[in-house]
Structure P
Amino acid sequence: MNQTMQNMAGMGGMTDQVIATDFLISAKSGIKNLALAITETSTKEVRDTLTQYLNDAIKTHEQISNYMISKGYYYPDDMSRQLEMDIQASQTAINLQQQQQQQ
C-alpha cells in the first residue's frame with residue numbers, strides 16, 4: 001500500500017469527524033440566518049415559511065449533534081473534554097498537512 005493510500009486509510013474517522021463538524025457549523029449558521037430573516041420579514045406567509053425552515057434546521061442540527069455525540073466527536077456538555085477533542089483534531093490536521101508537504 002503506498003503512502004497516500006495509508007494516509008487515507010488512517011483518516012477514515014477524522015474524515016467523518018471533519019464532515020460532521022462542517023455540517024454542524026453550517027446548520028448552526030443556517031439557524032442563525034433564518035432566525036434573523038424571520039425578524040426582518042413583513043408578511044405572515046413568508047414568516048410562516050421561514051419558521052418551518054427554521055424548525056427543519058433545528059431538527060437537522062439535533063440529528064447531527066446526536067450523531068457526533070454517539071461517535072465521540074462532540075461533547076457539548078463537557079467543555080474541557082471538547083477542548084481536548086478540538087486540540088487533537090487541530091494537531092491531526094497539522095500532522096496531515098506536514099505529511100503532504102513532505103511528499
Structure Q
Amino acid sequence: MTAIIKPPGRPAFTREVENTLKAFQQLVGGYIEPVWLTGGVCLIVNEDGKWLGLKPNFRLGNDLIVGTAVFVGVSGEEFCGLSAAQENYVWRMMSCVI
C-alpha cells in the first residue's frame with residue numbers, strides 16, 4: 001500500500017509498505033500509535049518516541065512529532081494506501097510544517 005514516510009531531519013518520500021503491524025513497528029522502531037487526521041489520513045508514530053528521546057521531526061499543531069512518521073489512509077478502522085487526494089493533502093500539510 002502507498003504511504004508517505006518522513007524520517008527526522010530528512011525529506012518525506014512515498015513508498016509502498018506492507019499493511020502489517022510488524023511492518024509499521026519496523027518503520028517507527030517500536031510500538032505504534034495512530035494519530036487520526038482529517039480526510040481519512042492516519043499518522044503512525046512510535047508510541048514511546050518522546051519517552052525514548054527520539055529525534056524531533058516536525059510540529060503538528062501544538063504537538064512535536066518525534067521519530068519516523070508514516071502517513072497512511074484509513075478505510076473504516078483499517079489502514080489502507082493513500083489515495084491521490086490524500087497524498088496531496090499530506091504533501092501540502094508537510095510543506096507548511098517543515
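If helix-only ellipticity at 222 nm (-39500 (n - 2.57) for each DSSP H run of 4 or more, over all residues; to 500) comes out at -30000 when worked out from the coordinates, which of P, Q was used? Computing helix-only ellipticity at 222 nm (-39500 (n - 2.57) for each DSSP H run of 4 or more, over all residues; to 500) on every structure in P, Q gives -30000 only for P. Here log10 I(q)/I(0) by the Debye sum over Cα atoms at q = 0.12 Å⁻¹ was derived from just one of the structures P, Q, and that gives -0.57; the source is P.
In this comparison of P, Q, the computed figure 0.90 for FRET efficiency 1/(1 + (r/R0)^6) of positions 26 and 42 (r between Cβ atoms, R0 = 25 Å, to 0.05) is attributed to Q. When relative contact order in percent (Cα under 8 Å, 6 or more apart) is computed across structures P, Q, the figure 24 traces back to P.
Suppose FRET efficiency 1/(1 + (r/R0)^6) of positions 66 and 82 (r between Cβ atoms, R0 = 25 Å, to 0.05) works out to 0.95; of P, Q, which structure was it derived from? This value belongs to structure P.
Throughout, read-outs are computed from the coordinates displayed, never taken from laboratory work. All values reported here derive from a predicted model rather than from experimental measurement. Cβ atoms are built from the backbone, for glycine too; each structure is taken alone.
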